[in-house]
Structure P
Amino acid sequence: MLKIGILGCGRIGQVHARSLQMVDGAQVAAVADAFPAAAEALAQSTGSKVLSAGEIITSPDIDAVIIGTPTDTHFDLIQASAKAGKAIFCEKPVDMSADRIRQCITAVEAAGVVFMTGFNRRFDAGFATIRAKIAAGDIGNVELVTILSRDPSPPPIDYIKSSGGLFRDMMIHDFDMARFLLGEEVVRVYATGSALVDAAIGEAGDVDTAVAVLTTKSGRICQISNSRRATYGYDQRVEVHGSRGLLRAENLREHNVEIATERGFRSAPAQHFFLERYAGAYLAEMMHFVDGLSKGTSPSPGIHDGLAAQMIADAAAKSLQTGAPVDLA
């Protein structure tokens with residue numbers, strides 16, 4: 001039985017804890033949080049104990065850690081966990097700095113520990129099926145990927161101010177999905193954006209509405225559209241056009257009942273937010289992590305995937321500032 005410690009008992013830590021309770025061969029052994037009440041609540045719901053982050057990392061009884069703390073704490077926790085020989089699952093982004101991620105890569109590889117980056121959307125049933133069908137050659141060569149990702153409403157301004165910006169906080173999921181589906185590395189990024197949803201977001205130096213165009217060396221293109229507002233629910237769609245056809249994953253709705261009257265056809269809104277939309281993906285992600293640890297294989301996406309997505313996000317942010325495409329080294 002793998003014993004796992006959860007660092008961070010906020011919303012995402014709770015999600016991973018619930019998933020682990022449904023995964024055979026693993027258990028939540030201990031939890032830690034800067035807020036004692038949050039740690040106590042999660043410990044009670046999982047039957048685990050409350051320890052400090054340092055105690056979890058150095059405990060010989062803990063096999064792996066899940067890092068779900070604020071991004072600015074990831075670097076130190078990764079360094080300490082690698083030094084202690086712990087397998088690591090870290091939420092995105094690994095760090096806001098590509099150089100600091102490279103330092104984490106050095107520490108992880110020197111210690112020889114397993115590292116998985118939390119890009120849960122790869123484990124969504126629809127998106128994973130698209131990837132499998134691309135690999136099987138069902139639509140020939142990939143030519144154009146379209147990703148739509150829009151939140152029902154923006155987060156609080158205090159969050160925006162510390163988020164690193166839309167490209168590093170929100171669109172980074174889509175950058176990873178682009179790499180997942182394109183099958184080639186991105187070499188050029190062009191991005192543009194505006195603050196159309198909330199003027200306060202613009203005043204905080206960020207955008208809430210953005211588009212990015214990614215290009216690979218062979219010329220494959222991915223277009224990504226993000227918005228902090230979608231009045232109809234959590235909008236998550238992917239389309240892949242290839243030389244022999246097209247693959248598409250549509251939104252998941254609150255239910256699949258459609259009503260038809262003299263006023264036309266009506267269906268339910270999209271599911272409201274990521275907790276509902278990606279519940280299955282979070283479970284599949286954690287099953288993959290535990291399975292890799294049990295079998296001694298390296299789970300994917302790894303830390304290098306976290307670096308690649310961060311580099312694209314940095315390029316997009318630079319493109320927004322300069323108004324010009326940015327080439328990735």
Structure Q
Amino acid sequence: MARRRNRGRAIDGIFLLNKPAGMSSNAALQRVKRIYGAAKAGHTGALDPLATGMLPVCLGEATKFSHYLLDSDKRYITTAKLGIRTDSSDADGEVVATAPVGEDVTEERIQALLEENFSGEIEQVPSMFSALKFNGQPLYKLARQGVQVEVKPRRVTIYEIKMTGFRGDEVDLEVHCSKGTYIRSIVEDLGLVLGCGAHVQMLHRLDAGPYKSPDMYTMEQLESLAEPRAGDEEIKSIQARLDQVLLPPWTALVGAPELALTPEQSERISHGQRIRLTEAEPAAEVLLFNDDKSRFLGIAEIDAEGILRPKRLIASEQ
């Protein structure tokens with residue numbers, strides 16, 4: 001299977017960006033793509049411009065596996081500002097209501113509400129300023145045009161939510177949640193239950209699926225790697241530095257069973273052919289490698305009859 005020729009170099013991998021505040025996810029994606037000179041790139045779940053933190057950027061063939069990260073659990077920290085509601089439920093929006101924070105708003109009451117109302121499987125209505133689409137248009141674009149549409153509630157799972165700080169009119173939270181969870185909806189709903197309103201003042205994504213915050217790089221760190229240095233004899237020296245901080249595409253499915261194929265099997269799989277295996281356990285997803293595991297080939301499934309069926313394959317480097 002020949003790799004398609006695109007403008008830019010054929011680099012495959014996942015870069016873990018610590019997205020800065022004030023930058024859209026798409027702008028961050030385009031900057032990373034430009035620094036790498038990549039032919040193809042995509043991110044795995046947008047963060048609001050206000051938000052910072054984990055934004056995995058998939059380059060090249062890694063984009064084929066981005067949906068696994070879109071579907072993964074996330075972990076956030078956020079600060080809720082009590083007493084003020086905004087139209088977007090975050091600090092970038094216009095203030096729509098204010099109310100005093102009553103004396104009954106205590107750590108004990110907030111903790112009890114988090115456990116009773118915001119733990120386990122809950123139902124929430126996404127904000128009109130979210131990236132969800134209605135008739136092909138992102139809701140936030142419609143909201144900025146003053147267009148109101150009915151947004152249906154969705155069920156999400158909050159695996160853990162805990163208060164990590166309380167300063168009268170500010171509440172720090174840490175949330176481990178399923179895909180599709182809107183932290184600002186949690187904050188706004190908490191403010192409504194407390195009777196004073198609230199909005200997101202700060203939001204930072206710590207983890208996304210298998211990727212953890214200590215492994216992130218800032219935009220400044222990435223740009224520093226791309227700066228020419230003494231001893232750099234050619235552009236390949238810079239590219240090698242950049243490529244060292246990329247994670248392999250298969251890390252998006254870390255934990256899935258692995259299978260090393262013989263050269264003959266690798267050739268057959270590369271042409272989309274099915275292979276009958278002996279003594280193979282059924283599996284919805286298997287990571288495929290060549291015989292010495294030096295090259296990732298893609299993912300496949302093994303059905304109940306021991307047939308290996310390719311699902312998503314990495315394009316050949318030939």
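Here, each number is a calculation from the coordinates, and none is a lab measurement. Computed from a predicted structure; not experimentally measured. Cβ atoms are built from the backbone, for glycine too; each structure is taken alone.
Where does the value 3.1 come from, among P, Q, when distance in nm of label points 7 Å out along Cα→Cβ at positions 175 and 223 is the thing being computed? Don't skip to the answer; put the middle values down first.
Working: P: 2.1; Q: 3.1.
For distance in nm of label points 7 Å out along Cα→Cβ at positions 175 and 223, the value 3.1 is produced by structure Q.
Among P, Q, considering only distance in nm of label points 7 Å out along Cα→Cβ at positions 87 and 103, which has the greatest calculated value? Largest value of distance in nm of label points 7 Å out along Cα→Cβ at positions 87 and 103: Q.
If you work out FRET efficiency 1/(1 + (r/R0)^6) of positions 111 and 207 (r between Cβ atoms, R0 = 30 Å, to 0.05) for P, Q, which one comes out largest? Before the final figure, lay out the partial values.
Working: P: 0.20; Q: 0.85.
Comparing P, Q, the top value of FRET efficiency 1/(1 + (r/R0)^6) of positions 111 and 207 (r between Cβ atoms, R0 = 30 Å, to 0.05) belongs to Q.
Source structure of the calculated read-out (distance in nm of label points 7 Å out along Cα→Cβ at positions 55 and 303, 4.2) within P, Q: Q.
Tell me which structure, out of P, Q, gives 67, 53, 21 once Cα extents along the principal axes in Å, for residues 159-294 alone is calculated. Going label by label, the one that fits is Q. One of P, Q was used to compute helix-only ellipticity at 222 nm (-39500 (n - 2.57) for each DSSP H run of 4 or more, over all residues; to 500), and the answer was -11500. Which one was it? Structure of origin is P. Set P, Q, criterion Cα Rg over 2.2 N^0.38 Å: the highest-scoring structure is Q.
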